[in-house]
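Structures are listed in the sections that come next.
No value in this document is a laboratory result; all are computed from the given coordinates. Just so we're clear, the structure is a prediction, and the values are computed from it rather than from any experiment.
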Structure 1
Amino acid sequence: MKPSDSPSETLKTSTAPSAIPMPPGSSRTIIKEYDFFKVVQDYLDRAARTVDLQEFVRTILSQPKNELIINFPVRMDSGEVRLFKGYRVQHNNLLGPFKGGMRFHPSVTLDDVKALAAMMTWKCALMRVPFGGGKGGIKFDPHSVSKSELQRITRRFTHALGENIGPEYDIPAPDVGTNSQTMAWMMDTYSNMVGAANKQTVKGVVTGKPVASGGTLGRAKATGQGAVFCIVEWAKEKAFDLEGSTMTVQGFGNVGSHLAVILSRLGVSTIAVGDHSGYLVNPEGFNAHKLQDWVEEHGSIAGYPGGKAITREEFFRTKADIFAPCALENQIGENEAKWLDCKMIVEGANGPTNPAGEKILLERGVDILPDVLANSGGVTVSYYEWVQNKRSESWTEEEVDGKLERAMTRAYREVADFARQNKVDRRTAAYALALSRIEAVYKEREIFP
């Protein structure tokens with residue numbers, strides 16, 4: 001099963017907090033070593049100081065509004081009944097309904113889901129999308145079950161969530177380990193919970209659906225496309241010619257593959273790639289389309305004939321103009337930051353750079369386009385899908401891409417201008433802009449009662 005709305009699947013291992021699994025056959029142990037939620041809160045604190053955020057707003061945003069944990073049973077193909085643990089964290093809905101992906105992955109934890117939900121709040125505020133932040137998931141490996149089992153797990157979890165989701169309340173989307181098929185099952189389950197009279201009015205309960213089932217054209221590539229628009233703006237700002245430049249990509253699922261394919265049309269050559277199965281290099285450049293097709297068919301880059309196998313360290317040491325981490329969080333630590341030889345990092349994943357690694361990269365003069373900005377194309381086009389569902393409309397791909405380009409370009413320039421004027425890094429600038437917009441609403445509406 002191929003992830004849809006988010007980075008490719010990459011597990012943390014016992015070798016280092018920022019490690020990625022070795023190819024199948026190696027010993028792999030998932031160990032919780034990284035407090036992702038604390039990292040996100042530290043970013044919040046840093047940005048809050050930058051804009052002198054009022055303390056009551058900081059207090060409200062320091063924790064999610066709701067945290068839901070559901071243990072639910074599913075009968076497997078063998079007849080065995082397994083108990084699964086699912087999460088849905090609703091961080092903030094001041095600006096609109098909770099919005100965020102559903103992650104199916106063995107490393108899903110409550111703290112990580114809390115961190116990702118908070119990041120969705122900042123993304124939506126930064127992009128001026130009228131949604132709040134949410135995130136959810138189930139702690140299991142979707143590759144370890146049959147398709148029929150996967151459908152029952154998805155439907156049972158959706159039913160267990162009940163009225164905790166809804167098209168005007170909380171709107172899930174795909175994430176790591178889920179895709180448009182997952183969303184179709186969720187929507188169908190929810191529509192069968194609301195009664196015949198409302199079946200056609202609740203398509204917007206999820207986004208990232210198949211187009212035939214109410215999804216939007218341009219959604220599959222939206223996160224990668226949004227990142228490309230940011231890269232293009234960065235190139236203009238730096239007077240950098242993308243034609244003939246090189247890139248390395250960690251994670252070649254939905255985001256990484258579309259990013260590579262779209263940039264190839266602009267003359268950017270992908271010379272090294274990696275995912276949960278290992279790493280490959282091709283100094284002449286991969287055919288991004290063929291590699292994308294290979295991953296679609298085989299589930300990973302393993303066995304692709306167009307590249308030479310290399311180690312994780314060799315991958316990070318591969319010189320390129322652009323590095324795109326499109327896997328899970330905490331992949332660039334101190335060692336990786338020292339190994340990297342690139343001009344710019346575009347964060348297709350959420351939280352791929354840890355604070356220690358980021359400090360080294362910034363000191364070395366490497367530009368970082370932060371996740372809150374760079375991978376927000378997904379939620380932006382999810383909003384367009386939701387609007388189309390509400391209006392019973394269907395937009396062309398050109399309309400969707402045009403709206404996304406304008407939104408990403410505006411956000412990039414706002415972040416760049418704020419960073420320059422306030423002498424802060426782009427991540428702090430993005431958080432600060434988001435916080436300022438949320439604070440303005442809290443000041444106007446104040447606290448009930």
Structure 2
Amino acid sequence: MSEARELELTCERMSYGPDAIAHDAEGRTVFVSGAVAGDKVRAVVDREEERWAHARASELLEASPERVTPACPYVGACGGCPWGALAYESQAHAKRSGVVDALARIGRMGHERAESLVAPLVSPSEPWGYRNKVELAVASEGGRTTLGMHAAGDAGVIRVKSCRLLDKGHAGAVKSVAGALSYLAGRHPFELERVGIRVSRRTGDVEVALWDRPGAFPRAQAARVLADALHPTSVVRVMQKGPAKARRIAGVECLSGAGSWSEVVGDERMRVSAPSFFQVNTKGAEKLVELVMDALRPAEDEEAMDLYCGAGTFTLPLARRAGFVSAVESYGPAVRDLRRNLETAGLDNVDPIGGDAGREFPDTDADVIVVDPPRSGLAADVVSRLSDQPARAIAYVSCDPATLARDLGRFEEAGTFVAKRVTPVDLFPQTYHVETVTLLERS
């Protein structure tokens with residue numbers, strides 16, 4: 001076995017990912033884990049391809065002026081805060097630059113136009129303590145169950161006393177839940193796949209979701225140990241079937257409490273079941289709603305469409321402003337949450353449609369449209385159908401600059417809608433992820 005190659009590298013910038021980017025003596029791009037932009041490091045190459053390589057920083061030779069002492073002691077070991085050692089101002093700059101780069105290269109807009117389209121990054125929350133949800137990984141070895149955070153580089157599970165990303169009033173929930181379930185597993189053997197913890201400072205709700213496979217489970221004992229450790233308002237068990245990359249929900253059991261979690265977003269109180277998606281940054285979700293409504297300015301005599309609507313984050317405020325809303329969501333638990341949230345809000349001007357956005361595209365002429373697709377972006381046929389709409393404007397909410405850029409290119413090829421403004425929003429400080437809200441208007 002050949003000895004690993006060692007390099008001295010000066011990191012130039014951050015990638016759209018956890019790593020910094022450097023170049024070796026031959027000019028090949030090297031992605032460096034454990035470093036930030038401006039660091040000079042000694043690094044060990046662990047993967048080599050024809051045009052690029054990956055290396056792990058083994059020694060910090062000269063610290064970058066952009067490097068800071070992380071607020072969390074687990075940065076570098078835990079995978080949840082890959083940018084935790086990078087000054088927040090530098091994170092903000094790198095995120096906006098990443099959006100500009102994606103539009104210029106993947107969207108083929110050119111750097112000058114991309115730069116003019118992208119607004120300054122909006123930072124709606126504090127850089128730490130902003131999350132309403134964390135997930136614990138589970139590992140079993142030698143009959144012992146360990147719960148903690150995913151280690152950096154997929155290197156197993158790391159036990160932590162608290163998570164500094166979780167809402168400050170609930171930072172200790174991680175240790176409490178991990179300890180309670182580890183104790184339970186030692187007395188009543190069962191297999192967990194992961195554990196979700198959702199908290200809300202605004203409603204006081206705390207939910208623990210236990211994800212596993214169908215089968216025997218110590219329901220009463222789990223509810224009891226978690227009640228003693230954390231006093232949650234809801235404990236649920238989410239059972240899944242199918243292979244790892246194609247899990248489907250087989251059932252949800254309420255073990256104690258309300259059986260769901262509630263949060264207040266702007267003027268709306270929403271209730272969300274454990275399997276349903278909800279933005280992990282509540283202040284960030286409010287900023288997204290504000291940006292979308294300011295961009296579209298729906299009127300009482302207008303019809304709206306909300307594709308990939310989830311539990312109703314945009315549907316509810318749209319329904320308060322527009323005359324009618326067609327809301328499409330493919331995920332069954334989210335559709336049920338949407339119907340419940342509409343009923344609670346007393347809104348009867350919404351048609352909740354369960355199904356894929358392409359197959360269940362509303363047969364209506366909307367004036368304004370919101371799309372908030374998953375990371376994979378919009379399917380080509382959905383872009384085509386949207387381009388045939390007589391709408392005056394579309395607000396595209398994206399969590400991936402690459403697929404956003406690809407889709408904006410498709411819209412412009414269709415010739416109906418053109419991007420007018422792209423606003424990056426930092427919902428995920430200490431990570432490379434960035435959300436965007438794009439306004440498209442008729443060309």
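helix-only ellipticity at 222 nm (-39500 (n - 2.57) for each DSSP H run of 4 or more, over all residues; to 500) was computed and gave -7500; which structure, 1, 2, did it come from? Source structure for this number: 2.
Once relative contact order in percent (Cα under 8 Å, 6 or more apart) is computed for every structure in 1, 2, the highest value turns out to be that of 1. From 1, 2, which structure was Rg/Rh (Cα atoms, Kirkwood Rh) = 0.98 calculated on? Here the read-out was taken from 2. Here Cα extents along the principal axes in Å, for residues 56-151 alone was derived from just one of the structures 1, 2, and that gives 58, 32, 27; the source is 2.
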